[in-house]
Structure 1
Amino acid sequence: MTQPLLETDGLAVRFGGHVAVDAVTCSFHAGELTAIVGPNGAGKTTYFNLISGQITATAGRVRLMGEDITRAGIAERCKKGIGRAFQLTNLFPDLSVLENVRLVIQAKQNKGFSLFSMADSHTEITMAAMAILERVRLDPWKDQTAAELSHGNQRKLEVALLIALDPMVYMFDEPTAGMSVDEAPVVLDLIAELKAETNRTILLVEHKMDVIRTLADRIIVLHNGALVADGPPAEVMASDIVQEAYMGRELEDV
């Protein structure tokens, strides 16, 4: 098998006497979408935070294409190829939709964040940004500020910023949370398009089982911070340990 794009080896974090993530060892390969599931408090978002750099690990390692990035900060991990969309939107609220995307493209091209350098003469950057906005169906709102967008369009803008980063690893934390039934399919279609780019890997924290069934190639289950199941969706979701102990009421509700 080819080298994993991303690996965690015995990854753990402790807050006082509480072990939030307990020695999780897992590998993620290109062309694979992995859903991370489990009951509330299972450690899913904390595991995400350890991978993306929001939290420093107490023990273990994170590797990206074989390189140990455990002590790298958020910005460095982003530069190396880890991109994350947050459950709560993380945008430049007072800038237009187009400027939000254009800033990320500039940063990716090492042209800096200066608004003064964002003149319309930067045609290639503007065209690239518009292509992304068209892809996420936000081009009609290109001149609105991010703060003026509906919640659903803000989530789509987050996806646009991730696409502009062009990462090797896409991380989505409940990407359709708070979205209407009309808005959610657009984001899910975008994730499916990204999955089709088989040189990337996608990690998805999600509670909606219909979303997981549609998108996931693989499910890993966390409980009390530990990895308790890992495999194809049908196999994992049918297992007794998941049905009875780890999905429980959550699965019935869906």
Structure 2
Amino acid sequence: MSYQYVRLERVGATGVVTIANPPVNALHPDVAADIESAARQVEKDTSLRSMILTGEGRCFVAGGDIRYFTEIDRRGAADMALRVQRMQNVLFDLRVPVIAAINGHALGGGLELLLSCDFALAEEQAKIGVTEVQLGLIPGAGGTQMLFSALPFGTAKRLLFTGDRLTAAEAARWGLVDQVCEQGTSVEVALDIAKRINSAGPLAVEAAKRSANFRLRHSLDEGHRREVDIFSALFETTDHREGITAFLERRSPNYERK
């Protein structure tokens, strides 16, 4: 399948989605639609065990499409935000882990997109922030909500109220990204991590993501109960038996996602 604003490439068992909307990969609703379609394609291909989301050029996503903002009214703004949120929910709930390889600036909608992925790696030159208040706006695609899952309340509010831009090192120190890497290497580093994900039991990784995401949306008590359900169901899988047998026989497992 071909897309106008993204590329989907396969590297081993990893689907690499690259946003290509020059010059700064602005997050127009049509760009969001292409990201969503590519992610759904990854979802359907059960031979893929992980996904990487990155950008082309000097930006990951430098924010929303400002020119598009001048063309819409309140109703159009709400429709735009809902379309972007729908795409981000697809990433959040995707069957496989999604790694954000932040190749450059992730500002405004770029940070919201980062927060929709399971974890993020950022190149050292990247700047990261929710900058909407500097345009007389607030984040509209979940930023005022998701930021509180990643940061302490006061820190999240400080970023929301000031629009400050963090360096990659600052973002890592505060927990917005998990690793800082050299310029031009984020996809390479992400692929190395993806290989380790891909070598694990695919049903187990998918189950781990479902269980972890459930906790982000529910109480601890509910999360504990759901974890038991997901954990025990894996005992009925061939992959579980293969993993245990391979461990006892001191060999690499041959998982079949069954």
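Values computed for the structure shown
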read-out	value
Mean count of other Cβ atoms within 10 Å over residues 100-107 derived as 28.5 - corresponding label from 1, 2	2
Highest-scoring label, criterion being FRET efficiency 1/(1 + (r/R0)^6) of positions 12 and 140 (r between Cβ atoms, R0 = 35 Å, to 0.05), among 1, 2	2
Source structure (of 1, 2) for relative contact order in percent (Cα under 8 Å, 6 or more apart), computed value 28	1
At a computed 0.25 (FRET efficiency 1/(1 + (r/R0)^6) of positions 76 and 188 (r between Cβ atoms, R0 = 25 Å, to 0.05)), which of 1, 2	1
Read-out helix-only ellipticity at 222 nm (-39500 (n - 2.57) for each DSSP H run of 4 or more, over all residues; to 500), computed value -15500, structure in 1, 2	2
Value 10.1, calculated as mean count of other Cβ atoms within 10 Å over residues 68-75, assigned to which of 1, 2	2
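Every read-out reported here was derived from the displayed coordinates using simple, explicitly stated rules and does not represent laboratory data. Source: prediction; values computed, not measured. Cβ atoms are built from the backbone, for glycine too; each structure is taken alone.
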